[in-house]
Structures are given as C-alpha cells and as structure tokens.
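What follows is a set of structures for review.
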Structure P
Amino acid sequence: MPTPSPSRLAILAVLVAALAGCSVLPKREPIQVYEPQRTPQQAQADWPSVDWALLVAKPAAGQQLDSERITVRPDAGAVQVYQAAAWSDPAPELLQTALVRGFQDSGRILAVARPGSGVHGDYSLQSDLRAFESVYEGGTPQAVIEIHARLVHPADGSVVAARTFREVEPAAGTEVPEVVAAFSRALDRVRGQVIGWTLVEGQRHRAKRAP
C-alpha cells in the first residue's frame, strides 16, 4: 500500500480537526413553560341566563403577540421577550381558552364552543388582541391585556355590539413567575368582563328580534 504524502496527511488532519470542532455545539438554554392560572368563573347577579349558543373565535393578533414568547416592554418603544421563558400556547389561544372555559363555568349559556367544532352558533364572539405584554412602569412590571371584542350575528354578519376591554395588573416583583401571576389576575378580570358583556348584549339583541 502506498504511503500517503505529507500534503495528504496535512489535509486529513485539518478535516479531522474541523469535524471535531463542529461537534462542540453551544448548549441550548432550557425553556421554562408557563400557563396563566385560572380560577373558576363565578356568574355575577346581573348576568342573564341565555338559551342561545356562542362560538368564540381565536382573537386576531400581530406577529409579536401571536407567539408563545412572553413579551416585555422595558422602555417606551422597546419590545423584547423574557429569556428562557414561554407561554404554553400563543397568547391568542390562551385568551380563547380562558373565554370558552369561563362561559362554560358560568352556567349561564346554553352552549359555547370554538369554530369548527360542529356546534351551530347563534352568535359569534370575534376579537382583536391589542396587548398581552409586561410593561415596566416606574421600575415595576405590569401585566397589560387589551382586547377589542365584537359580538356578531352570523345570520346576516351584522355587529350586534363592540367594546374595548383593558386591564393592568402590577406584578409583585420582576421575576418571571411574579409577572405570570399578574397576567393570571388580569386575565381573570378581562374574562369576566367580556363574558358578562357578551351575555347582556346578546340577550338584548335577541329580545329586539323576538316577534
């Protein structure tokens, strides 16, 4: 067998070194997944019991909010995300799930479901998620949730009612679990406001259409 030339040996040495270097990759930082804690929705005394069905659509949102990353605004005009932290689902899906379960827990509606579930909805709750982020105010983060909701009558596509809901909840500290706890409290309040408003406005529209 012929002996490899010195030049070939040098090339082989470089290739081996390169392959060895490629195998040493930086370790990925583990991601901690969070989910807002939800308390069972209690019906308020002024919420009507309704005999119609509702479809809750996934809120529309921009690319920054339609993500599992937890958005934070440390300064005016600056948008970042918390490192090594993420929501269990994109923010619009978290809100949609909170609303569906909240309506179910309230016991004040005949049926509630997501579009495509096979349930025929007498009304549709559509919305735009405008804010779902941690905003620093005076050095303390605040959970900010803002949603513009529209109650739509699918039969003719008319908007029965529309309203913007906004909740701001200070966090107990700057750690991510404390911020998540603030989101949980803000989400509970927004959920309750949207549910009560939907029931009242839907029932008012229903009464107007009654013969």
Structure Q
Amino acid sequence: MAYFNELPNISTVSLLKDKSRSDERILVKNIFRRAKLRTDVDRAITAYEFYTIKEGERPDIIANKFYGDPELDWVILIVNNITSIRDEWPLSNNDLNTHMIDKYGSESALAEVHHYETREIRDQYNRTVLKSGLEVDQNFVFSYTPIGGVTQDISAAGPVSNYEYERTVNDAKRVIRILKEEYVSALVSDMRSMMKYESSSQYLDRTTKETYNPKDFGI
C-alpha cells in the first residue's frame, strides 16, 4: 500500500500559466494529512520489537524484511515518529563522513574537542558512584568519600571529539521500533479512515475538498 496514493485530494485553483479559465481547478494531494498510531497501540510495549538499522538500509528495505512489502515503509516512519528522513534517519558511513567535513570544515577539525563527559567511577564494592556520558565542564571534579575512607577529589571529565560526537548521534538513530506484523493491518485501516474528510463547507466527497478561489474575493 503506497502511502502517497492514500492521501486525500484538494481541489485548488490552478496557478499554471497555460490554464484556459481563471476558475480552472486541479487536484493535488493533501500532504499535511498524516496518519498516526492509536494511543493504546503506541503505549503497548508488546506491540513492538527493537531493531538496529544496518549500513545502507532504507525504510522500504526494512518494511520488505518485516512485512514483505516495501510500500509499507511509511509504517516504519510513523511508528518511529520520523517526519524527515534527511535529519532523523542514520546516514551511511560515506554520507556521515561527508556531513562531518561539511560541518566542521576539515578532517583535522574532526579530532578537536566537541565537549567533555564524565568517565565512570566505581567504589571498592564495584558499585557505580558516577555514571559515564554526562556532559560536564572541562575542569569538572567529582568529590567522593569511600566508606571508611577520606574524601577524594577526582578529575572525572574526559574529552569527546567532534568525530566521536557525530558518530554517537548517528548510531543512536539506528535503534528503531518495529510494529509487529499482526498490528499492521489495524494501522492501515486506521490510516485509511484518518484520510477521509468529514462534512464541511469545503467538502466535495470523502476523499476531496476544495479551497476557495481568491479571485472571488478580488485577490
């Protein structure tokens, strides 16, 4: 099921130069109409499994892998609330390298410090007393008093390069939710229902509504 084909239509006044009449209309797709998951399904942990996107995989490839239909790529996107493939889908290694060079200006700049993060610190019982990965200042010092010991001031900030930062951000996008196949038909049904128009002053039929003609108002 191709998502674009399911979008409802808008009858709008043509802006094409070769139109024969000022009130000539054309049908365009209503790209602002968007399907969404039912709240009960969205919150049901058992309705999903997690998947790590492999190098070069696109939404249509993953849809074909799990549902046997590449045209269900929109299910992958909606389930993960992805509205911009460019910004919210992981880049390939080559595209990521190109992105980093464009962003930071040179390969040498990738080694420069982007920010500082805590390193993990454990006590004598191997319990974590400071988590790693917390963004801090370069001179961050962690004060820690072990049981029966003396307070220690530990330099706990470590540098994260521009390269490491961009790689981490990109890799985080690789983990997505996959709606289990038994729920997909319900989502498709809900989606088709959402795409239907309700009766209004612009209503023509369940799949089409019209916009006003600005010329009727002297515009």
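Derivation of every value follows stated rules applied to the coordinates shown; laboratory data play no part. Every value quoted in this text rests on a predicted model; they were computed, and no experiment measured them. Cβ atoms are built from the backbone, for glycine too; each structure is taken alone.
One of P, Q was used to calculate distance in nm of label points 7 Å out along Cα→Cβ at positions 116 and 148, giving 2.5; which?
Details: P: 2.5; Q: 3.3.
Going label by label, the one that fits is P.
Given -0.75, -0.83, -1.10, -1.19 as the derived value for log10 I(q)/I(0) by the Debye sum over Cα atoms at q = 0.10, 0.11, 0.16, 0.18 Å⁻¹, which of the supplied structures P, Q does it correspond to?
Q
Computing distance in nm of label points 7 Å out along Cα→Cβ at positions 84 and 180 for each of P, Q, which one ends up highest?
Working: P: 1.4; Q: 3.4.
If we compare distance in nm of label points 7 Å out along Cα→Cβ at positions 84 and 180 over P, Q, the biggest value is for Q.
Using mean count of other Cβ atoms within 10 Å over residues 92-99 as the calculated read-out, with 12.9 as its value, let me know the right label among P, Q.
Working: P: 21.6; Q: 12.9.
Structure Q accounts for this read-out.
So, one more: Looking at structures P, Q, which one was relative contact order in percent (Cα under 8 Å, 6 or more apart) calculated from, given that it came out as 21? Each step should come with its number before you reach the end.
Details: P: 21; Q: 26.
Comparing all candidates, it corresponds to P.
One of P, Q was used to calculate helix-only ellipticity at 222 nm (-39500 (n - 2.57) for each DSSP H run of 4 or more, over all residues; to 500), giving -11000; which?
P
If you don't mind, there's one more thing I want to ask. When mean count of other Cβ atoms within 10 Å over residues 36-43 is compared over structures P, Q, which one is greatest?
That would be structure P.
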